[in-house]
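Structures given as structure tokens follow.
Values in this text are rule-based calculations from the coordinates and carry no lab data. Just so we're clear, the structure is a prediction, and the values are computed from it rather than from any experiment. Cβ atoms are built from the backbone, for glycine too; each structure is taken alone.
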Structure 1
Amino acid sequence: MRIAVLHPQSAFVRGGAETHTEALTRALLAAGHEAEIVTIAGKWYPAPALAHQMAVWRSFDITESNGLKVDMAIALKFPAYLAQHERKVVWLIHQHRSAYELWDHPEFADLSLQEDGPIVRDMVRQADRVALGEAKRIFTNSKNVQGRLWSSLGLASESLYHPSPVAEALQGKPPGPYGDYVFLPGRMEALKRQPLVIEAMRHVRTPVKLVLVGRGPDEPALRELVARHGLVDRVSFEIGVPDERLHQLYLNALAVSFGPYDEDYGYVTIEGFAARRPVVTNDDSGGTLEFVKDAETGLVTPPDPRAIAEAFDRLFEDRPMAQRLGEAGHAVVRERVPGWPQIVERLTG
């Protein structure tokens with residue numbers, strides 16, 4: 001089949017959605033399909049710009065290209081799934097969260113703070129009802145996203161996990177020793193809550209260290225927080241590391257820290273487990289809790305710096321526990337995350 005993978009792209013932004021889209025396209029090609037990413041660039045602020053992007057995707061004709069029929073369209077993210085196609089399948093990363101569960105959040109609200117926010121929110125919700133309702137099948141990337149979709153719009157879906165390229169690479173590498181640092185990778189932005197973990201380093205009793213890897217708009221503020229608290233000897237940053245260095249950091253960490261707010265799915269969780277590292281997360285971190293079970297595959301704490309610090313100290317003082325939790329997490333990922341051939345079969349079947 002000729003399959004279009006629909007993707008809305010924000011310029012100079014790269015994260016899990018881009019990784020997911022590219023990996024799916026490679027898997028479709030490997031399965032013998034003719035597949036290509038179809039991208040429309042745009043930005044999602046101010047609110048009227050979001051409405052414009054919705055109109056662009058809704059009016060976009062993907063039924064054929066260059067005179068050749070497109071047999072199937074797979075959309076992963078708002079507003080790409082507004083495009084119309086007789087065989088449209090949605091594999092939902094998330095809805096436009098600021099129009100739903102983040103609408104009135106005291107820290108993460110965005111759309112509700114804008115003058116046209118209420119009108120655009122209603123437009124988003126109505127468009128979702130129509131566009132998602134016309135999909136032939138809806139998958140979600142986690143049970144958390146599946147639950148949001150049902151509670152917000154009453155639409156049923158099938159949860160379908162997938163591996164990240166980093167997780168796949170780590171599965172085949174021998175684990176290193178459980179080192180003296182906790183590893184915190186990820187995009188540096190508010191929802192990922194890196195400040196909680198930096199604040200936790202003020203309260204640790206052991207010599208445990210913290211290594212942050214990633215990029216994002218919050219990097220200057222995070223560096224300033226580290227300096228302000230006198231943590232430069234305990235907390236380090238590595239920006240834009242190559243894959244080999246990223247793998248090394250995972251494979252030699254004491255543990256992986258990943259405590260975002262209500263995460264959709266979260267590559268960091270499965271990557272930590274692929275490296276046989278325990279994952280420390282928070283009890284409001286959403287999709288991470290589908291894999292991290294307290295004292296079974298990692299440690300789950302409230303989103304409180306002192307509680308996070310205590311978790312780090314427990315693992316530093318008990319390396320056998322760190323290994324036991326990491327090995328259990330590794331087994332969970334192997335059991336529950338399917339490979340790409342099985343994923344492609346479900347999406348195209």
Structure 2
Amino acid sequence: MIDVFWHPAVLDHDTGRGIFEGGPSDLLDVPELHPENAEWVRNMVSVLQRGPLADRLRWHDGRLAGEDELAAVHDPAYIAMLREACEQGGRVFAPSTLVTGESWRPLLAAAGTAMAAGDAVISGSSRIVYAPVRPPGHHAAPATADGYCFFNHVALVAERALAAGCERVAIIDWDVHHGNGTQACFYDRADVLTVSLHMRHGSWGPSHPQTGSPAEVGVGRGAGHNVNAELGLGGGIRAYEAAFTQVIRPILDQYRPDLIVGACGQDASGFDPNGRQNLLMAGFRRVGRMVAEAAGDLCDGKLVLVQEGGYARTYAAYCLHATLEGVLGTGPLLADPIGYLPDDAARGDGDIAALRTYLSPFWRLP
């Protein structure tokens with residue numbers, strides 16, 4: 001059983017329309033929604049309510065965060081600046097990262113609902129929880145908005161767990177982008193192990209100076225406690241399995257966390273406009289299973305899942321369903337509607353060998 005914490009105010013953060021992340025253009029009749037829009041989370045909620053997992057889910061009301069709670073992770077001056085930006089009608093922090101005059105309550109709802117979900121596990125009333133919130137949070141550093149993110153939800157959950165008596169928390173992030181904000185929150189600490197599996201994209205400017213390289217391992221007491229599994233583009237599930245089984249799970253086994261928090265993104269799918277990792281529903285099912293098995297073996301199954309990215313507005317919802325199928329160990333319950341090619345990155349060598357076989361009678365091939 002998974003307890004789902006939901007607050008509809010998260011749908012009210014309006015990021016507008018344009019050319020994907022860019023602004024509107026007079027040359028186009030039909031602009032696109034900004035990729036981080038309400039529709040993808042709306043679809044995630046609906047697939048859970050209508051799909052075959054529905055009878056394995058218990059729904060709970062989320063809540064708004066208090067500013068004092070946000071200050072456990074974020075600089076009070078930064079919190080005040082965000083509130084004032086919303087009260088003044090909005091602000092663009094980066095070309096892709098903006099708030100409007102209506103964004104403050106959705107931002108509080110996203111953070112508060114993630115914390116409510118975490119509290120349910122921390123208190124012992126739930127074992128596995130999921131919070132479908134937006135905007136996402138893992139790029140938000142203590143005093144920096146970045147990559148659509150303003151408050152770092154998984155970091156807030158981790159801090160509450162530590163304050164409640166947990167000694168060690170592990171955050172596992174499988175959003176397709178590097179969880180740079182989470183890394184920044186805990187880079188010099190050993191009480192939170194931060195793990196990010198992401199495509200290789202490097203730094204993207206002053207708001208994201210971290211590169212996501214495996215060389216970024218932490219400093220001081222945190223040395224060795226930041227794990228960046230930087231995966232080549234298009235790696236598919238074989239890359240994720242290799243990183244998890246050969247590196248991440250052995251580290252978790254040694255770290256022995258009291259709680260695992262999952263930054264649960266679906267933008268690594270083969271159909272996501274923001275991702276390049278070629279995961280299909282079967283891949284997300286496998287990721288969910290690996291994370292849940294680690295929680296089951298190491299911390300009595302205590303697992304907090306907080307939504308991160310997932311910008312294929314329809315397929316991301318199916319991938320979320322598959323992720324939770326993996327968490328619960330049900331096996332496939334929903335068929336993949338569009339992922340008809342096998343997720344097998346190792347096929348490339350065989351394909352080239354076949355190509356050489358057919359063409360070598362005609363050409364000199366090295």
Structure 3
Amino acid sequence: MKKRKYLSKKLKTIEVKKGKSILQLLEEMSKTGFQGRKLGEAVDVFEKMIRDKETTIFFGFAGSMSTTGQWKLVKWLMEKRYIDVLVPTGANISEDIQDTLHGYYQGHWLVNDEELWKLKIFRYYDVFTDGQKYRKMTDLIKKFALSLKENYPYSTREFCWLFGKFLAERKIDCLLATAYKKKVHVFCPALVDSEYGIALVLAKRNHKKHIILDQTKDFYEITLIGEKSKKTGAVFIGGGVPKDFIQMIAAEKGVIKGETLDYPHSFAIQITTDSPQWGGLSGATFEEAISWGKEARQGNNVQCYCDATIAFPLICHALADRVGDFKRKPPKFLEEIFDEPF
């Protein structure tokens with residue numbers, strides 16, 4: 001009996017077949033082992049999250065992924081309303097704008113970087129962009145900042161919603177414009193760790209316009225969403241601040257409500273290249289997160305250790321085949337939760 005417990009689910013071999021879809025391949029991979037299995041399982045969990053009518057879906061988008069052609073995958077998820085709350089880095093919601101306005105170029109990681117600096121070309125590993133045009137994107141953010149109220153404490157949700165409106169009115173294709181049009185909440189807790197920080201400093205120094213971003217208001221607003229959600233699910237591309245910000249709403253929900261109960265995420269997916277043994281949150285396992293009440297012990301949790309530029313496009317294309325026609329209705333309270341409606 002003990003032996004049967006461990007030898008009950010037989011692994012299946014992948015065979016090459018012409019015309020096989022990405023979805024079919026990932027379904028077969030889920031029946032294998034190692035990280036290929038985890039990649040296939042991530043599609044299964046994401047589908048369950050999307051189809052669950054009671055779940056609010058949070059999406060953490062870390063690093064500088066927009067420079068590598070990944071941002072339109074997130075745009076597609078928002079257009080389908082497979083995301084309710086987006087938590088990106090400042091890079092990912094500025095460098096998508098750079099892509100739309102000025103573009104990126106395939107380069108090389110072995111290059112004379114001093115020469116690139118003289119030519120005002122910025123490098124992201126093997127991706128190049130025009131540095132002078134990059135500063136035009138900074139000026140666009142500054143122009144928006146100058147339209148804001150002084151001495152008003154903006155949460156980054158408010159800031160991103162207003163900037164999304166500003167961008168949508170100018171027909172600039174990007175994540176914030178899509179979030180504005182599709183009524184997706186966007187929080188960016190490390191917003192100034194990007195071109196936004198430079199733009200806001202320029203607004204203050206050159207135009208005497210001081211814009212206040214209230215991080216306590218930020219956290220209050222996102223925990224309010226968590227508190228009103230019947231269930232929550234989380235998808236993490238990378239880790240960093242976006243991951244912790246989303247994890248904290250589960251861990252602290254009981255504390256904020258004055259209870260000893262936990263309200264862990266019912267679903268969780270992470271694509272990461274960070275390892276757990278260094279003790280950092282980006283690589284921390286979901287098993288570790290259970291000790292904090294962030295993930296449910298019996299939840300649907302999948303971590304895949306893989307480069308997101310490989311894993312994320314495969315997951316999205318598999319979802320397009322499996323649930324691309326599914327009309328998901330996001331939780332209604334999301335449009336009514338804050339004083340200023342969408």
field: Identity of the structure behind 3.2 (criterion: distance in nm of label points 7 Å out along Cα→Cβ at positions 156 and 276, calculated), options 1, 2, 3
entry: 2
message: Please compute percent of Cα pairs over 19 Å apart, for residues 76-171 alone for structures 1, 2, 3 and give me the label with the greatest value.
response: 3
query: Given that distance in nm of label points 7 Å out along Cα→Cβ at positions 28 and 212, derived from a single structure, equals 2.3, which label among 1, 2, 3 identifies that structure?
result: 2
statement: Note: distance in nm of label points 7 Å out along Cα→Cβ at positions 236 and 300 at 1.9, derived from one of structures 1, 2, 3, originates from structure 3
When mean count of other Cβ atoms within 10 Å over residues 108-115 is computed for each of 1, 2, 3, the largest belongs to: 2
Computed 6.5 for mean projected area of the Cα convex hull in nm², for residues 180-291 alone - originating structure among 1, 2, 3: 1
query: 2.3 is what came out when distance in nm of label points 7 Å out along Cα→Cβ at positions 100 and 332 was calculated for one structure; which of 1, 2, 3 is it?
result: 1
